[in-house]
Structure I
């Protein structure tokens, strides 16, 4: 028994050290990303730029598609950030599926408050497949006027240069789809919302940056920007209609057509509005099961992002050895410093949360265990069955510039 505990303790210590390194590197990558954001060169609307090979155009007009469902906390604030974009010509298309949806009143206020903006509202309950968000987008799609499409979740907050950053990045040769990094923005100081935001800011964001450093090009659903031509070439929105992880599937389709997925140099924020611990756990289980079914190996390896969990296993295996206690405290300090660096770069500090990091990581570990089984998720009153997508093979002829 002692031999087993020793083996488990040393193995856990190794994982915890790797997790500390990942936390530190991830924090550094986020800091570098924010520096790049500040120094990014944005296209000027009055100056021509090369959008596609052998074609010179000005900054293109953009259609933003925003599927809505209910009146979420901070929804109006998030939507107003899109209305206030510093961009020469863009259209906003909002969509709901019920005539009684309370989000309609918010959109109507925006139409009244921003008469200079091209804002449309689509109310259509036509079903297309099992994913209601994608069904909403399919119903909105005919109202899109422009060839550059930006699909963005309802709870995303952006800065005024967001669309310029998107357009500039999409103009780069070989880029077919643009996505954005996002941080968690708690709707209040409630502990459960701080906990949920911590999962995004201190685990998800560093993980995304590490993945890109290692060569992965994931599509993040907060922003999915591409041309109408490429979207139709990969099968259109209908190709996503029966998938819970529509962002991952779209990313796979774009990559299969020989196009890159680029990360725009702009931070966005997603509202974290879970009203209770039960809702937070349900949300994270849904997220975990979805990622596990789309990318099982990567999801399993993400356990390295929980160094305090692993160091607490070390503490349990070698208790009451003083060295194990110091190891645990050292990991806690490193984890907190990395989190503090991340929080400074996303514009908020939550020092009280650092004291609860062991509890947060044990909860994350329990979520991972719970996500290992089951393929059903509850989402906005709908129970969906996650199914593994068939491997997407490249077309005989990949998309060429200008095609």
Structure II
């Protein structure tokens, strides 16, 4: 027995409602279960319960055992003085408020229909399960429930990403251009070099980028130099030598310090994702757009964002992936799939947070943009599709990732609309 099941049973009245009796032998009738509280304080606010013929309005607290009231020190907390009913699995101790008045208790273990407990046990039965708890039944849940739940999950994922955005905003003293710069660097680095590129963003004040962004070579020299990619003395390459010369000049001029910057990796990366290519593309992006943040915020259509990020690495990289080693000629443009990742992980979270910061809402615009982006392809998405959940775009694939990572892998089925539906269909 887990406490979240008791919350579910109370919230949806999944108990034998006739002839409920408290541990003090007084009859109990539930009028309103109240509002489920997921923060500090009693579990349900503003409930209405008739106890012994008297209507009570107040809060309800739920525990596995009555004695948990004291284990959690609720008797010392004034927030619990308005509890009108203590709902427990097992009543093992009388419970009193801080004024020594006893709180009526409802013991649930004898008044839950067997079908509810059977459905709960089946949901968490790991026998034969290879992916998620509800894999045998999720495909039978109504599409309307799935679609609404996925939209909620997408914005829940945006809220989670917001924490990082607002941390950057605070550390940059409310400089949104610096925030965008840091987020872009992190996501240009992808999984392998994300931390390294972010360390560059933290070490390089964006005021320096503003001063240099009219000259892509100058900006590249600072990016490469601070990232320890110009440390070699053995590369007889004119472009490399020119970058080193530029970096020495700007390092002295702006008092740049690369000590806290983590050198990026090349190992296990496809050549188009090499840090040399990505940093050059980013430098050229900022050279192309002097007010990138403003342009991102005002772009309301997907095609506008694609146009903003139509950028290539510098001409030197047409025949190189690393310094001093020639390769087959190819223009190193940002691909559409890479721009999609930037939109999903950088631009839309930024739009979402900026709107919140301004006291506005950008939800419709965000939904309109992300719904046009192709879904991501990974094993999690494939598995859900295999079990009957059709995923048509990036909004839904992002929501599925949130569902899997924050609910399925943590066995939070009773906080999930799918798990709720499967249990509500029983008992």
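Laboratory data are not the source of any read-out in this text; all were calculated from the coordinates shown. Predicted model only: the values in this text are computed from it and were never measured. Cβ atoms are built from the backbone, for glycine too; each structure is taken alone.
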Which of I, II leads on relative contact order in percent (Cα under 8 Å, 6 or more apart), largest value | I
Identity of the structure behind 17.1 (criterion: Kirkwood radius over Cα pairs in Å, for residues 183-366 alone, calculated), options I, II | II
FRET efficiency 1/(1 + (r/R0)^6) of positions 79 and 199 (r between Cβ atoms, R0 = 35 Å, to 0.05) computed as 0.25: which structure among I, II?
-> II
Using FRET efficiency 1/(1 + (r/R0)^6) of positions 111 and 239 (r between Cβ atoms, R0 = 41 Å, to 0.05) as the calculated read-out, with 0.00 as its value, let me know the right label among I, II.
-> II
For which of the structures I, II does the calculation of Cα Rg over 2.2 N^0.38 Å return 1.30?
-> II
Which entry (I, II) yields the derived value 19.2 for mean count of other Cβ atoms within 10 Å over residues 15-22 | I
Give the label, chosen from I, II, of the structure having the highest value of distance in nm of label points 7 Å out along Cα→Cβ at positions 23 and 175.
-> II
